Structure I
Amino acid sequence: MNFLTNKEKGNSGLGMAIAYFSTNGYVVSIPLNDTQDYDLIVEKENKLQRVQVKSTGCIGKGGNYQVALKSCGGTRGKTYKTIIETNIDLIFILTETKSMYLIPKEKISNVSTLSLCDKYEDFKVKF
């Protein structure tokens, strides 16, 4: 899977997240706008969870995929939010090689970048 643009990368991640949750017995809801911290709401066994979807094609110095955990914007690219400051429950991550991870927010202590190293191997999911 080649991510040619950031938009394509985001669309691929969202599509794979919807497919993953749908095929694993979740009811998937999509918000009407993008002003909330989450990209999806999923429900299973009467439990609602807010999911932020991330995609990455970036490989760090250690050879592991890296995911940006902060949101930047404005003319100076100032950080205005990090994952640990958001109102979400889960992070769904898609890599360029189609590996997928589902990580509870409380398992993440990093602020700006997450390296998908062995520490997160237990959170790797299969279709």
Structure II
Amino acid sequence: MNSLESKNIVTCVILSIVTCGIYGIYWLYCLINDINTISGDPDAMSPVLVIVLSFVTCGIYFIYWAYKAGTLLDQKSIEAGRAAESRPVLYVVLSIFGLAIVTYALMQDSINKLADSQNNINKTTF
């Protein structure tokens, strides 16, 4: 697995609000890249394609992608010894109600936890 970097969720949310969503698009791009890295296939889903299809389909494709990402994050959490959190359902419900930024924050939290555990493993092997 390539290196994952933790991001400060509060900073990302504030930047998304201050820039009227422009930073949110960049944050989504980073999330998609991180999800691809976690999946073990860096080319699994093109970030640009996910963003464009999300706009073209008025968010319907984003809901599909959020479900797939939630499923993967749940699977990786189980592999890491943590309990499944029903992420796919939560991400879909939040996205349907227009709370995609909350979905981003929850995804980032999961990625941060995986990045921290990966960094701890790397520190103990050296």
Quiz prompt | Identity of the structure behind -5000 (criterion: helix-only ellipticity at 222 nm (-39500 (n - 2.57) for each DSSP H run of 4 or more, over all residues; to 500), calculated), options I, II | solution = I
Practice problem: Taking 22 as the value of relative contact order in percent (Cα under 8 Å, 6 or more apart) derived from one of the structures shown (I, II), identify that structure. | Solution: I
Self-check item: Origin of the value 17.5, where mean count of other Cβ atoms within 10 Å over residues 23-30 was derived from one of I, II
Solution: II
Quiz item: Where is distance in nm of label points 7 Å out along Cα→Cβ at positions 15 and 39 largest, in which of I, II?
Solution: II
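None of the figures in this text is laboratory data; all of them are computed from the coordinates on show. Note that this is a predicted model, so its numbers are computed, not measured. Cβ atoms are built from the backbone, for glycine too; each structure is taken alone.
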